[in-house]
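In what follows, structures are represented as structure tokens.
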Structure I
Amino acid sequence: MGKLKIKPKQLIELGFPQNPSISMTMSVLEKQFKHSTFEEVIPILRGLLNEPEKYWDDALWGKIAERLKERPWEEPKTTFLRDSPLPFVTFGEENIEKEAFLQMKTAMKLPITVSGALMPDAHAGYGLPIGGVLATHNAVIPYGVGVDIGCRMCLSVLPMAASEFKKHEKSFEKALVENTIFGAGGQWSKSVDHGIIENPLFYELDILRNMQQKAARQLGTSGSGNHFVEFGIVSFGEDNAELNLKAGEYVALLSHSGSRGLGATIANHYTRVAMDTCKLPREAQHLAWLNLDDTEGAEYWAAMNLAGDYASACHDEIHRRIIRQLGSSVKARIENHHNFAWKEQLNGREVVVHRKGATPANAGDWGIIPGSMTAAGYVVRGKGEVTAIHSAAHGAGRKMSRRRAKESITQHELKRLLRDHGVILLDGGLDEAPHAYKDIDAVMLSQKALVDVVAKFQPKIVKMDRI
């Protein structure tokens, strides 16, 4: 039995217009006809092209038929960029690579851009740089949010003094090993029962209809790369009434994970839709946007928020499993997204704020900014700095690519650094070695105007994807 392999060019040659009908058709074919050959589906596609009105009420092809009835078709016109970028503020400029600046300048040329800022942990990404913050008018850029929609930090403070840590160290290790799964395709053998899986969007959006079972099995798991679950010591220098915590040192559980396959599917699909309809010059093509007044923009916005809620539910499940095995409880919890878009007010105007690898830092916002396997992370409160578009860094930020880290760091060096800092690494690769990251304290110094430090977290037992 054949396996369907299809490219946009093949659909164009059949007569499909270069509009979202191409990405929508590819999505249906890849999911519903994956065991067919292209030759076998050609009659269906030709029927759809020749008489789209016959398919308007069809559950599978109806939305595509609606697109196809919009004849005559015209090639989308290229949207031109501004001649020069709008100004933007950079924090920690001395430690940011040139490519990140160039990417940010391109984003500041978009006609939809209102304002932008670059955080001190910034480095190059796809489209918007990691650490880039971009405010736009009534439009959302899927790659300005990122592939791992709603990537999130979550810290649970346990009712256990730091002095008790060593006594329970083996129990902490066991709980991490038995209650975490890492990796791009990682999932539980059985579906996880959680209300998020019954969200109506799983039934309403074509792109999500076949994602429900996978989402149920991946709930409470973590990806690869820089995702982690770890135990450590969090230190509060003074009493905090809001968290109901006295000054002191506590055992804490910290996790970094996102929306798994669900978020990646949403991001990739709607980026393809955006690039079909929003033709930009080559250097800006990954910054293609969706207008929030259009059907596709509204769909993406709803799906993005679902992915964000799903990411939050993932952390709930991770923390629930581990803390339940320990027979403990949560004394205080702090969490935040950092790959997302929000509708916010900026200088009296509603804008869409994209924070791709940046932490919300509106006045009073709680946030967590991690360091590395060995470097401390920080619990912070936002100051609402307007020039930063109410944002801050989301971590130390990479100073080496993954490839360079693997080529230049040895296992011996990593083990020595872990030993010197008293950190146990259960799983993790050289691409995530502390050497590959910027100095977190330098990053924090560069954003004193953006956040106040409330507490410091020191990693002790770390688990990441097995490499």
Structure II
Amino acid sequence: MRILPIYPEYPATFWSFKYALKFIHKRAALPPLGLLTVGAMLPNEWPKKLVDVNVEKLTEKDLAWADYAFISGMVVQRDSAREIISRCKEANLKVIAGGPLFTSEYDQFEDVDHFILNEAELTLPPFLADLENGCAQHIYETSEFCDIRKTPGPLWDLIDSKHYASMSVQFSRGCPFNCEFCNVTALLGHRPRMKTSEQIIAELDGLYDQAWRGQVFFVDDNFIGNKGYLKNQLLPALIQWQKGKKETPFSTEASVNLADDPALMEMMVKAGFDTVFIGIETPDEGSLAECNKQQNKNRNLIESVKLIQRSGLQVTGGFIVGFDNDTPSIFQRQIEFIQKSGIVTAMVGLLNAPPGTRLYERMKEEGRLINVISGDNADGTTNILPIMGLDALREGYANLMQHIYSPEHYYERAMTFLREYKRPKVRTPMNFQRLLAVLRSSVRLGIFGKERFQYWKILSWALFCRPQMLPVTITLAIYGHHFRKICKLNIAQ
């Protein structure tokens, strides 16, 4: 049985880093971890060829070679997934689909032959058994959650890692919190489930053996969901793993209560973590209460961010406007918070209600659902009718984004961060690839860019005051170029 896993294309979004990747000659930010893991669940004797449309074209030869196409993706990849499924059907190729997009919208894809929904560790085996017996069903789904200690490691040899800016692993699934707008708990549950440290080390060894020396992103819903397990198991293992190697920088996602645990932050930095994404959402206590963001309430959020930055972890943040409690003043409050916090990579989006969330059910009961979610966190669209009105929300959002991503305010925020940031343990070497990024950025941004004054000012400061920060400074400058492109694209729509 010849299997063709296909990963749909990402459009240009905040997290696609499409315009930043060109500076380092990469084609995609991250590999299709889900498909790589599913590949490891299939029989070893089945030939497999993965096509990530983000890095290579899907050819007619690929389609003719395969017996089955396996497609997975996120909601934001919806349009590309439809196109791929259409091509598969034209080639008389049977399609098996799974992942977040199809789990939430399977009824919108009539041409898919078989759906493997929810967690594939539970729904893929019965499908394979039925397929072997010639009685495969249309839909396989479950309300149970799997034991990821039994999940196999990804088949790294299905991809060419040189096309990607970062690799990814998954340590845990689930989140102990229950934010009203988030579908993580609906998809993956409240109780964090962890892989063993031995599993993670084996996955990292697999990457290291393939000569990967770049960033590794832990794609957990909340990396610190079980702090005790981290401190006693995983982090000590990572610290030991880094010894004697060319150190690998890690990044992940966590909740803001990370700031309450200096020992945990110290261990994360010692293990090689240098960046953490945190859902800040809003500085408004009423809006935090509205969305049940309990972990963010009753604290000085700016000071929490700075504590994390001072520990050696760069904070990238998620922000939302459009809560029922929000008034027109929220846009300026968000601007002031983002600038003071020094969160350079600030993803700001309108409130959306993904299917399966408590917010979705509430909006449905109130008759406030409109359209469908785009899956793009920062495209200025929403699927709900906001209390303040759509026009006021969109206008305020556009002004907010134009402000924080203007060269003047973006670089001002970057300076605020760099002054707070403790030198990371894992230093980013100035290799040939990064040297090319410096040269390309100095031409595109420093000569032809509208931000050339701010670009040379911050680079001069880094070079003479904190030269060890030069690589991260260059990276932030390149990210700013991407974010401004995305901002302009979305606001023009």
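Computed from the coordinates by the stated procedures, all read-outs in this text should not be read as laboratory data. All of these numbers come straight from a predicted model, not from anything done at the bench. Cβ atoms are built from the backbone, for glycine too; each structure is taken alone.
Of structures I, II, which gives -12500 when helix-only ellipticity at 222 nm (-39500 (n - 2.57) for each DSSP H run of 4 or more, over all residues; to 500) is computed from the coordinates?
Values: I: -9500; II: -12500.
Derived from the structure labelled II.
Looking at distance in nm of label points 7 Å out along Cα→Cβ at positions 272 and 296, point out which structure of I, II has the largest value.
II
Supply the structure label, taken from I, II, corresponding to FRET efficiency 1/(1 + (r/R0)^6) of positions 104 and 288 (r between Cβ atoms, R0 = 30 Å, to 0.05) with the calculated value 0.70.
Going through each structure in turn, the value belongs to II.
Quick check: 13 is what I get for relative contact order in percent (Cα under 8 Å, 6 or more apart), calculated from one of I, II. Which structure matches?
II
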